[in-house]
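> The structures considered in this document are given below.
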Structure I
Amino acid sequence: MTSNFTTDQSNITPQPSRRSVLRAVMYTAAAVPFGLPLAACATGGGGGEEATSAAPGGEMDAKNPFGMAENTTVDAVIFDGGYGVDYVEFAGTVLAGLHAGSTVKVSPSTQIATELQPRFVGGNPPDLVDNSGAQSIGFNTILDQLEDLTDIIDAPNVEGTTIRDTLYEGVLAPGTYGDKFAALNYVLTVYGVWYSGSLFDKNGWTPPATWEEAKALGAEAKKAGKYLFLWGTEAATYYQTLAIESAIKEGGDEVRLALENLKPDCWSNDSLQATFTIMKEIIDAGYFKPGGSGTQFTAAQAQWSNKQEALLYPSGSWIENEMKDQTASDFQMKGVPSFSVTASPAMPATALHSTAGEPFIVPSQAKSVAGGKELLRVMLSKEAATNFSKTKLAPTIVKDIVPADGFGSTALVSQTEMLSAAGTDIFTFNFVNTYGMNQEQLPIWNSFLDGKKSVADLTKELQAITDRIANDDTIDKIEVS
């Protein structure tokens, strides 16, 4: 089957506090080319018509399609997460070589909303923003303050090829809101459950495909003095993502649509309840490493990737790069798709959660709109995209970049294999990001993973968040179909 899906950047946004209008976004997952990958967290103020920077521009031609002025300093604020910021710095160096006298100032941030909302309100936002991470800005609060980026896609890249022709199918949809292409999602993210190939080979373990197999593996892990799973406080909702993936695979598209459209009792769906129930059994069996709610998330991840205290960890494909300095030698990181509840789910076992992520935006009131767009154009060049995949071990939306050996990365090869096996059975969901739910959901999931909440408690509290947003008339809803 081919699943319809909406935007997902795996980012968490603060709850929107003013009314804005967004139309539904929907598209169909494209078939993955053979052997190639498809698809890695107060208000913005303003309103009315889109404002455009009045900064003086340069001459527009094929080598300067947006008319970036000479001696421009491009102001870029980049989320400093699993991919770091050096890939944008690399593109900035390329830009400086193309435009003598111009430079790129890259400012790392892990608090995008906190740091940039005042700048949006003040009318002096950066030229380019990677609106990602747990503190990203809700798109429904700033949509009318963002440039439409279609002209970037229709421009020639640095090598002279129209950028649109160099991209994978479907990758523009995650940043399209109604008829506005407002965010360019740069990275193709594959979600899965990650493990050490060498550790599994050494012990004769097989990565699970169902939750029952995972539970059985937990018993084997315990015999070996290890845990099945672990978590860190800021990433407790990684297990919510895993549960939703499992439920969608088990119950089909109706599960996704109920959650996306904030339906009453959507968290009580049979497939979700079955997933929550077996997760609770695994927690109660002692197969989760205790203390995760009091452990910083990368420290917890290092207990998996470096100390190998647990066998499995659910995450997006940014995990390898995020933990590259804290991973045991010969770890051989690999991934498998999220587990189904039974052996006969509605979607195949190979069905996969994947989407384009890391949304880059160009504010209309930026000092150099042309500079922000030019930096994005350079990032989409073959040179910059290859640099990203080689150094971050993850694919971008630019196709024909990753070689068969994945630049020596077992995780990158694993992503390619998962995407190839999934074919058109690729899905995603975006309601958590759309409505800024994560901050409220985190303590609930930390408590559940700690063993302090029942399935009924988890269901009731998650539904309460959904119902509050659904019944809040100050928040326009996005109907997903």
Structure II
Amino acid sequence: MFLSVFDVFKIGIGPSSSHTMGPMTAAAHFLDLLRRHPSRDDAAALGATLHGSLAFTGKGHATDRAVALGLLGWTPAELDPDEAERQLGALAETHLLRLYGLPPLAFDPSVDIVFDYGPPLPGHANGLVFRARDFAGAELLSETYYSIGGGFVVTAREREAPTLAATGASSWPYPFANAATMLRMARESGLSIAQMKRANEVHLRPAEEVDRGLAQLWSVMNGCIERGLSQEGELPGGLRVRRRAARIHRQLEAERRSNRAQPHATSDWLSVYAMAVNEENAAGGRVVTSPTNGAAGVVPAVLRYYLDHCVGAEPGRIPDFLLTAAAIGGLIKHNASISGAEAGCQGEVGSAAAMAAAGLCAVLGGSPEQIENAAEIALEHHLGMTCDPAAGLVQVPCIERNGIGAIKAVAAASLALRGDGSHFMPLDNCIEAMRQTGEAMNERFKETSLGGLAVNLPEC
């Protein structure tokens, strides 16, 4: 089993990897499919239908906007916000797409994107269908996609019959598909988890490219923290949630300068780094899936905490942190889920906390066994967490939840480092428990905004 660090961590835009980045990517994929169709010149109109969680929380997650942007030819990593807004404005007036390799296509986002609030499609809670019609209105081409979390998108056929690469049949140097195998390979090779993960990466691309990519990931993550720490005002969407990271950061800096900080201020630093990222995500800013947008603040917050607050921190260990975290994220995605619509927030913030705990444990000198223990502790204490965003927006409780997830990650790493790596509950069993819990969880608590905090709002 191999999932690249650049698949786990993807540069994109907010507010949601599964509801924004995934549908945008699916739209671009459908255009490519249409360009290869033998009757593409007969295409006259496009439409999209959103199902399941994509329908229930699609407005709050800007899924309709993401679909339109994807059909305009944008991808999450390459989006130019100003030019994209101009093109969306023109589309709203002309209801016409003019794309390379295709005839002019009629498309009115307000009419041709349908929110289907019936039962979800069978393959996943996040389903969407794109259709192309000819001038007579007959269907020319259709494709069903599932946005399975973290910006990953598969077609219905791929979901039903995974490809050879997806099943892990390829011969990577260290093809660990579970934590037990990972630990065995580490013992036999004498390598760290990060070293094994790096060996797998350089099997796929040149070492220099891996290094540049990891440096870029941290640059974008840290840049997102810095932007979030400087921005004020209300977040979009109608809940009138105010940004708090900048104000809290000023308070913390003042306390540090005056030497009046309480010991628990360390937790506040972790929270403010994470909240800065998730406020940026909620505003539609540039973020890195870690492993999702809704949980994008935990890993950057813990890594920034390591660099700014830990004794003996070394910037040269950043790649080890990211590679270790990605190894754990890959195990969780392979054996359970990182999708809030499939597993609840245990699959998002819980996975992110496990990844961050593992990364921190690694750079603080933890053994592979201690790293596995750290990931298990962090994940175990997120089991059962629901995904219940108010008004379908990635704001309440998502922003604060990332802060608390970062605090749990550091506590888990610290506890693991106090031991020798031996512990009662293996990480593999904890991941399986998360999978079973997510499977049994009522749909109202899995990113539909039909239960939990989403329906227990203050009366104003």
Structure III
Amino acid sequence: MTDLSLSSKNPIAVRADALVVATAKTSDGVAIVADHLPAELVTEIEAIAPQLGITGARDEVRKVPAGPRLKADVLVLTGLGERAQDGTFDPEILRRAAGAATRELSGVASAALSLPATNDAELAAVVEGALLGAYRFDRYRSSDDDGAKEPVASVEVLTTLARGAKAKAAVERAAVVADAVHATRDLVNAAPNELYPATFADAAKAAAKDVKGLKVTVLDDKQLAAGGYGGLTAVGQGSSRGPRLVKMSYTPAKGARSAEKVALVGKGITFDTGGISLKPSASMETMKSDMAGAAAVLGTMVAVARLGLPVAVTAYLCLAENMPSGTAQRPSDVITIYGGKTVEVLNTDAEGRVVMADGLASAVEDGHDVIVDIATLTGAQMVALGPYTAGVMGTESVRDDLKAAADAAGELVWPMPLPDELRPNITSKVADVANSGPRWGGMLNAGLFLRTFVGDTPWAHLDIAGPSFNEKGAHGYTAPGGTGVGVRTLLTYLETRAAS
């Protein structure tokens, strides 16, 4: 983990391998956003910016010689795009700029960041972005021949707010958040021959070990079958690696405890072939990431406990491997979900909602004030919203609160409806509900299916199929592969509920 500290030092005098400052796009070129740099140095860089390809665009990172006026070895320019009308920059833009810079500084021992953070919210974004960008997944590399380097070892954020209590709290929170996001990314990036339901459950127990307030219980395949968890049992029966339901509960310390109880339910399909309704080969290449929802819930739970939030939270990680075999479930099977509702399986590749039904029904039985689920549920989410924006739907108040939390956290989430007019799409001729409907409105059909199992409990569903895994190049603080999306939204949502 990158070591991060705050300092009120003058950027000119800071000794570091790299000094990071910001650039912005202007109507006539580019501007250096750094009040403490020598005026003549700023003028020189702005004058030659076109020749150096420096535009100030977001996610743009350029390195130039620091020269004799600075103590740092290299000057790094990270782009912010255009200023808002009030002359400021949105915290998420600062978060991305800081993350893009640290991501490009892999292999560097020390870096100092002097970005325009004039208030606590902006400083928190810079600190968080710097840590989120300092990530590398190299578990399976036997050597460094690929040219990849270790994340920047230490980062010093330069700010006049350095000595304030809120600034120090922002650093502590950012470290917890970054740890949670990185751990989530690691799980999503893990190979499916290594991460399967039993080992995922082991990872949950290991993550909770020595974290105050966390308790983990695991139901194995035999216990699930005996207990009536028909969704997990049916999806997992085609694999030699049986399903698991991991229940993780967080109880706040006495004196900081609120009466509110929140449930988080995460989809954890550790590999999804589609089952007998087999996916095309190309569609399986990233299906090790079909457990990103459960990974995000696990990361959130550890962060909640480490931060000591005064709200009781229980997580349900619905873990299975969806494989085709002689024992796999078949289209037209009818299964009984925990609690008694029946499901006709029309498509075995619509398995995520089936395992989630067990988790949701269990959460309802346990009694919660609100339930939030998160899942890489549908390809239709990507058709509707693309690869970067998650969809959120459910009870209007919970849906809107999650949207607000995502906005504050800097994650892209868009509210979607659950029209009653679409409910006939998942009507079954032989069971309470069918697990699949027509292509049109596929994301909403899946949401309506999940709603069947929450009753009157306030609830919302996050579909993160697109943003959970970055198949393209790195951008901002996001590396290729698992993104850890959802952790920051869920944590911010819980912090907001705890505060109110």
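> Work out which structure the value 31.6 belongs to, where mean count of other Cβ atoms within 10 Å over residues 274-281 was derived from one of I, II, III.
Matching structure: II.
> Right, here's the next one. When distance in nm of label points 7 Å out along Cα→Cβ at positions 98 and 186 is calculated for each of the structures I, II, III, which structure yields the highest value?
Comparing I, II, III by distance in nm of label points 7 Å out along Cα→Cβ at positions 98 and 186, the maximum is at II.
Since every read-out is calculated from the coordinates, none of them should be taken as a lab result. None of the values given here were measured: they were computed from a predicted structure. Cβ atoms are built from the backbone, for glycine too; each structure is taken alone.
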